[in-house]
1. Comparing structures P, Q, R by FRET efficiency 1/(1 + (r/R0)^6) of positions 105 and 225 (r between Cβ atoms, R0 = 35 Å, to 0.05), which one has the largest value?
2. Of the structures labelled P, Q, R, one was used to calculate helix-only ellipticity at 222 nm (-39500 (n - 2.57) for each DSSP H run of 4 or more, over all residues; to 500), giving -7500. Name it.
3. Given a value of 18.5 for Kirkwood radius over Cα pairs in Å, calculated from one of P, Q, R, which structure does it belong to?
Structure P
Amino acid sequence: MHRPRLRDNKGKKPLELYPLGEIPQNVVWEISKWMTYYFAIGKADIAGEDWGDIFAKGIKGEHLGRPIGLADVVLEGMAWSVKSVKMTKPHDRKKARVISGRCSPDYSHGIANPHEDIQNTGRAVLSIYNERINIAKEDYEPLRTIILIRDFNTLEFTLFEQDTVRYITSEYIWEKNKNGNLEGYHMESNRHCFTWQPHGSQFTVLYDIPAYACRFKIKRPAVFDVEEALQQIGFDESWVTIL
């Protein structure tokens, strides 16, 4: 689908793979196909780099070896920040806590003691996240976040995406929890939106799972027999050169 023609969008790439949040069935089918293959070769779980590879194959895009800001998978002018979280009963979930990278206020802003002024630290954490979005948007637009919630015991999955947007740092207030982590709350709604851990600088975003999320399930395949697979490709001792 093409973006609407406007007088002031000259120079923008007009092509979007699909409208925001409307992940096509053929993409879900491709993702499911590659997941099934990964299970068949003995993978016990699919997360991180594997999920990035699978999503890239599903849209026929490129999984970057090194992210550009928050851009992990790209296709022409579009990009996705690709995330996954393990949860039981993903079809029934309403919220998801998603690790969105590491934000170090010490490295980026020189804040050596994050608990000295937690409001300042919280703003710094969000500014780091926002800057990663800025970096990605220099090369890619639109930029989306796509999240896979997975249960590999039942092979049930929930998949959804959202625009990857900058946060207005002044709209959030920060509190320290009993574990010493900082939690960011939206001031108007008092909704818990972020958690940041001083030890490791891990930044977590809390997402509401939308009604339009795609929920699907795949059948567990039999695992390939290694000896049979090697025989099928014709492997023998001549393939090995010992130096």
Structure Q
Amino acid sequence: MYQKIGIKMTASYSPNFSLIKRSKKKIKFIIIHYTGMKSESAAIRRLQDPKFKVSAHFCIKKNGNILNLVPSLYEAWHAGISNWKKYKSLNKYSIGIEITNPGHQYGYKNFSHKQILSLKKLLDYLIKNYNINKKCILGHSDISPNRKKDPGEKFPWQILAKKKLGWWHDLEIKNIKKFRKIKIISQSEKNIFFKNLYKIGYNDIKGLNKNISKKYLTKAFQRRFRQSLIDGKIDKECYLISKNLVQS
């Protein structure tokens, strides 16, 4: 099937998935991850090892080759504790894509051109086949902001959005950069910023102090939509981006 649409893929199945088949309509999201391990081969072995109980539907190697680890209509174990809008435990509602990359812990690298090329083809197919809204293509850090940083600030969300394979604001970077590090002083603007984040889909993190939770949310938002500076501080640039996203 994938060869017919120009995607080279190898079946390399993992036992780590839920056995109950889900309906096509239940799939609402695509969640993108990096593997976050030193070795590509070790990362793939882990996704297939029943001892670790983790998996994803697809894994994109450095050379662009795609492994199909779990059939899409079964629930892979990639998201863990997660929230987005009204949804909890996003494994139930999503397709997970791992991209091999050592991640922040082991020398975070740019994703290869071949990886992104393969990802574009895969996303295009999945969006069409499962009728996925571009705003529902998320990073692991979006749905688990206190636990995860992937796919991280080097992931090309803006480039994907230009191909209608993701979501990005439509503000010119050069025009809004002048507002960077200009502090938001008024409480009302801070409140609006977080209301915007909730409208986008982020949720407060249960069990955490409110201020700590909001810092995690701000960092996750920055890692996704303002990638050149991730400091957890709300500035005028972040405020304007959040406003633009809500209006789009």
Structure R
Amino acid sequence: MTPHPLLRAHYTRPEDKPAFVEQLFDAGAKHYDAVVDWGFLRSGAFYRRWAQQRHGLQPGMQLLDVACGTGLMTTAAARILGSAATITGLDPSEGMLAVARAKLPARFVQGRAENLPFADQAFDFLTMGYALRHVADLQGTFAEFHRVLRPGGRVLILEVTKPTHRAGAWLFELYFRRLYPFLARVFTRSRPTGAMMTYFWETMDACVRPELVLAELRAAGFTAVNRERLLGIFSEYTAVRA
């Protein structure tokens, strides 16, 4: 199952999506942190750390951050763990990884969620921050998550979810479709960064509903599968490898 239907304005075949997404993030990498910081009212660093703490990340754990991007989740995790020594970050974009490597001495690897280049049962905790919409296949991704986690290992996926009620959906679209990409282009003077934020909206708008994400996690063999919702738009998906 794909996380959203084919977006023909950007690619015409499913197999073309990974290359498009990689190029998009490479082009916008140098502006990504600043745009995300003010776009979410400077709350992101606190929220990422708070979410990981609440869902069980503890010192001594081996952490894998999938689709780590510029290292925003990994940086928050390092504050919980006390160091970056047990953190591995993975992302397909070399441009995003270059920014992450400049922040902290974690292990960073180029790769994709659907084919994780790690041994079975190598990690205690796995995170993915706001990137589930960008994978090519939910089933393959979750099967890989299950494979690389040790028994009892936990998954935490953070995502932004379009509200279902009319007023919330209208405000959500106003901000993420129109205002956010426009401001990103104006303040960064970067058309690729504006295009990246427009693509964020398009994938949010088309993303499969949360109940299907939960169903795919269960189908991959996870237990204690759950979704917590904050402020009507933030989804925290959690699951445990039995």
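What follows is calculated from the coordinates using simple rules that are stated; it is not laboratory data. Worth saying up front: this structure is predicted, and the values here are computed from it rather than measured. Cβ atoms are built from the backbone, for glycine too; each structure is taken alone.
1. For this comparison of FRET efficiency 1/(1 + (r/R0)^6) of positions 105 and 225 (r between Cβ atoms, R0 = 35 Å, to 0.05), the top structure is Q.
2. Numbers: P: -7500; Q: -10000; R: -13500.
Answer for the origin of the read-out: P.
3. Values: P: 20.2; Q: 18.5; R: 18.0.
Source structure for this number: Q.
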